[in-house]
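Below are structures written as structure tokens.
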Structure 1
Amino acid sequence: MSNVFMRQIRRLAIGLALGLAGSVALGATDAQTASIESPKAASTLLIDVTQAGSRLVAVGDHGHILYSDDQGRQWQQARVPTRQLLTAVYFVDAQHGWAVGHDAQILASRDGGQTWQKQFEDLSREAPLLDVWFQDVNTGFAVGAYGALLTTLDGGQHWEDVSDRLDNEDQYHLNAIAFVREAGLFIVGEAGGLYRSADLGQRWEKLPGPYQGSLFGVIGTASPRTLLIYGLRGNLLRSSDFGDTWQRIELNAGRGRLEASLSGASLLADGSLVLVGNNGSVLRSHDDGQSFTVFNRPDRLALAAVAGNAQGELILVGQGGVRSGSATGAVSTP
């Protein structure tokens, strides 16, 4: 799989052709149509996966949302009111979750991901939302293309555009948002954009970036004030002071430095970290992100996101749908 897939894992929502699963921006009429049930839904392009209590929930192309109650062995398709590409999903507890995607759509579930309702969309933006995070069942944020930052204080019944809280004059895309333990919220985006908020989203500070390329993700570790940011060409940086200073993490894969772009990460129940990316790359850290072992899966299929199950296995999604693997990602079961 070429680097085009990973560069567009976040960008495909702004209309760039993926050439994989026929993912294109659909018109308003299609956006109002329910996702079509398909026995092959678990094998189509999936962009994100997360846990909702003991359940696993994945989202992706054609408005597909899948859930598994047996640790990723079997997947059922949820009832979803859109056929648009969905780019991210987040659950604040076992029942309440949100998914975002094309046309600035925001969907919500109150039953652990089995059924979904559309809360928000803005066709005039002609751009997607790319990530979502909730503090509790009422307060949440969504970020996206062209500097979009939306917030809600009532569980998504009303969403407010607060993009002007960020110093982002050029409207660079915002690719991801995450909570950092005992510190606050952190946003990463295009052109190395970094923003942090110590008051959970009321005021934001723009930080000088240690890397000027696109950053696709951010994740808080198990340690206070510690986070990782990652993006193009295997660029991975760690901060233990909420972004004041950064340490570049060197990633060695076989004969040299890992060059695969990184697109997804997960903090597992045991405190270890897993990152995934292009060329089937799976990275694992047991020292709070200071170092990683790298495994490249033989199928070389691009991976977009990862979660863990109760058996200590990894649930991997991306090109070709969902796979379950060992703790290193080595063993694969479609």
Structure 2
Amino acid sequence: MFHAMAEGGGVVRVGVIGAGHFGRFHALKLAAAKRAVLAGVTDTDPARAQALARETRAPALALKDLLAASDAVVIAAPAEAHFALAAEALSAGKHVLVEKPIAASLDQADELAARAKAGGRVLQVGHLVRYSAEYAAVAARMQNPLYIEATRIAPFKPRGTDVSVILDLMIHDLDLVLALVQSEIASIDAVGAPIASAHEDIANARVRFENGAVATITASRISLKTERKMRLFAQKGYMSVNFVDRKLMLIGRERGLPIPGGQGYRIEETSWREHDALEAEHAAFIAAILDGAPVVVDAAAGRRALAAALAVAESMAASRAVALASGLLQTLEDGGGGGL
């Protein structure tokens, strides 16, 4: 693979496409990075790009000029633009870190992967939780889970409603579950509905894997509070994780303090300090470019998460059709609010 070291002497020039909420965080981190230089920012809203440019002291450029000034780009634009922007950047010979989802369809994901491979470019997908301390803690302690229950709920925010809650929130837990189970999906049964936007705002999916594992995943963006929890069951023990409070409890035989009367079982309770997952994600991207390090969340991982999300959406659509036919749900025209 061609590395940017040949281009920039060990420093990667990175441009940020999209100056919104996530684009701003990406640009600020890159402006302070040791092995990267923020080459500039671009956005379809020139005023927003100019504001971020002033904050980061990097130029606001047109897309064509940004690509010319960069070795690599971070794509933090709305989800529907991911494929077109990533395809253009890869065609221009740039390494790409694209926010999740990788694209809108599996064919698009495959095309991006093919372009990256043909051009010898790094294509990394921004499933940020994979770079978090909590994922590292879970993966180190829980192998071969039989059952996973994940909940990710949050108050409503207009940002992110250009896609369903499946691609906005649930896809994070789908990616984590796929990484932990490491088996192909056998079947999915899902329900959900739009409440406050044009797309589904609540969703629940039961995922069965070919190795016998099962995962139940719930996502909502219309809740009164933020909650991110996961419970995992395996032959060797039980784990409960609170991602908001950064606490983990494991009951098993191999780690922790003996449980009185627990017949050989032990309990481990641990917590982790706040960890900058975005900085870790950037460091992994830069290491893949400069050092040839393996891409942690590559195009294949992004495709798997997208495939699972699309399968959830398909199952949800089938369930919704049944509910509409039975009268359990009403359409907007029938006075059913956002779907319920």
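Bear in mind these aren't lab numbers, they're just calculated from the coordinates by the rules spelled out. Not measured: the values here are computed from a predicted model. Cβ atoms are built from the backbone, for glycine too; each structure is taken alone.
Structures 1, 2 were compared on relative contact order in percent (Cα under 8 Å, 6 or more apart), and the highest value belongs to 2.
Can you spot which of 1, 2 the value 1.3 was calculated from, given it is distance in nm of label points 7 Å out along Cα→Cβ at positions 175 and 295? Don't skip to the answer; put the middle values down first.
Details: 1: 2.5; 2: 1.3.
Going label by label, the one that fits is 2.
Distance in nm of label points 7 Å out along Cα→Cβ at positions 71 and 151 computed as 4.1: which structure among 1, 2? The partial results should precede the final answer.
Details: 1: 4.1; 2: 4.6.
For distance in nm of label points 7 Å out along Cα→Cβ at positions 71 and 151, the value 4.1 is produced by structure 1.
One of 1, 2 was used to calculate P(r) over Cα pairs in 5 Å bins from 0, in percent, for residues 111-182 alone, giving 4, 14, 23, 28, 18, 9, 3, 1; which? Matching structure: 1.
Could you tell me which structure in 1, 2 was used to calculate helix-only ellipticity at 222 nm (-39500 (n - 2.57) for each DSSP H run of 4 or more, over all residues; to 500) as -11000? Walk me through the intermediate numbers first.
Working: 1: -1000; 2: -11000.
So the calculation was done on 2.
From 1, 2, which structure was semi-axes √(5λ) of the Cα gyration tensor in Å = 26, 24, 19 calculated on? The partial results should precede the final answer.
Details: 1: 26, 24, 19; 2: 34, 27, 19.
Here the read-out was taken from 1.
From which structure (1, 2) was Cα extents along the principal axes in Å, for residues 79-198 alone calculated, if the value obtained is 38, 36, 21? Going through each structure in turn, the value belongs to 1.
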